[in-house]
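These are the structures, in structure tokens.
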Structure I
Amino acid sequence: MTTRIIFAGFGGQGVMLMGQILSLAGMLEGKHVTWMPSYGPEMRGGTANCTVVMSDEEVASPVTEKAEVVVAMNIPSLLKFQDDVIPNGFLFINQSVIDRDSNRTDINVIKVPCNEIADELGNLKVSNMAMLGAVVGGTDIVSTDNLFKALEKKLGSKASMIEINKQAVMKGYELAKASLVK
């Protein structure tokens, strides 16, 4: 099975890190993975997105026109990528920044109050991990065990941040699981 994911937002929201951690978690599960970043002309504050392709078979190309999963961290990303979600796919919306609904009725939409979750935990820098947790909770693409191993490996030099990032992941994960039950 192949799953294509687009993470999109603006520079500084941790979009690339979400893709890197998910890619690493996929590799830890023995999956074939590609990660392809794309930056706007600016860094912080400019547009940023990355594509992750995860498969049980070799991945021929990281280029993705349609995706099973799209993560929109801001309004421009929602407008640009919501139509790229395949029918019955998933659209994850950062409800803290996006004040509108998707125009799609043929997909699963999960709204995540990323900033509020991060604020509850006392560090706004972990809002992206709340979203990453929601993606894993909504799709079961990787196990939380491997996600945490990937997180620890990626943040190894920032050991003091690992626990709060794990907490943010779990809050997003639980929110997504609860929203699927409805």
Structure II
Amino acid sequence: MSKPVKEMMVEDYKRRFEGVENALIVDIRGIDADGNHELRNGLREKSIRITVVKNTLARKAFAGTGLEGLEPALDGPCALTYGGESVVDVARAVVDWAKKLDKLDLKGAVLDGQYFEGDAGVKALSKFPTRDEALAEVVQVVLTPGGDIVSAVAGAGSQLMGVLATMIEKLENGETISKAG
């Protein structure tokens, strides 16, 4: 491949992956055409893309970007997997597909500059909470003490209301209220 063609491909990678900061690298070598088609369609349904890349050109294109952390995984046949709501969603989808397709190898992932190496790293990433799940947990942690306070106040308030209701009932019936000891 000539140098101008390589430079064009590097520029194409830069444009194509502009704004992509988190992604996975997989090896789809050995997957038959039907399996490859099913994989790509299944991922596309979740707005996840998969693109085969040339390693040396990808290294040049990824330099200085969030994808630079994927460099250790750029060895042998590689496909960049990205998109979805977050890289955690991508990892979950790819891990599910790896269970269905024996030949799908998980090579690595990057999340906010942190590299997750190999099969174990990608599987660990797939267990992280997504952004929405993390926000929900934070909201729950913040609201729980407030709910406890409301329950405590409401509980004491309802007891007080019960005592007052008893006193009113006794007074309306002409009974006297004695001092509690």
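Source structure of the calculated read-out (distance in nm of label points 7 Å out along Cα→Cβ at positions 52 and 68, 1.3) within I, II: I. Consider the structures I, II: one of them gives 15.9 for Kirkwood radius over Cα pairs in Å as calculated from the coordinates. Say which. Structure I accounts for this read-out.
Quick check on the output: -12500 is helix-only ellipticity at 222 nm (-39500 (n - 2.57) for each DSSP H run of 4 or more, over all residues; to 500), derived from one of I, II. Which one produced it? Value -12500 for helix-only ellipticity at 222 nm (-39500 (n - 2.57) for each DSSP H run of 4 or more, over all residues; to 500) corresponds to I out of I, II.
A short reminder: the numbers here are calculations on the coordinates, not readings from a lab. Just so you know, these numbers come straight off a predicted model, no measurement behind them. Cβ atoms are built from the backbone, for glycine too; each structure is taken alone.
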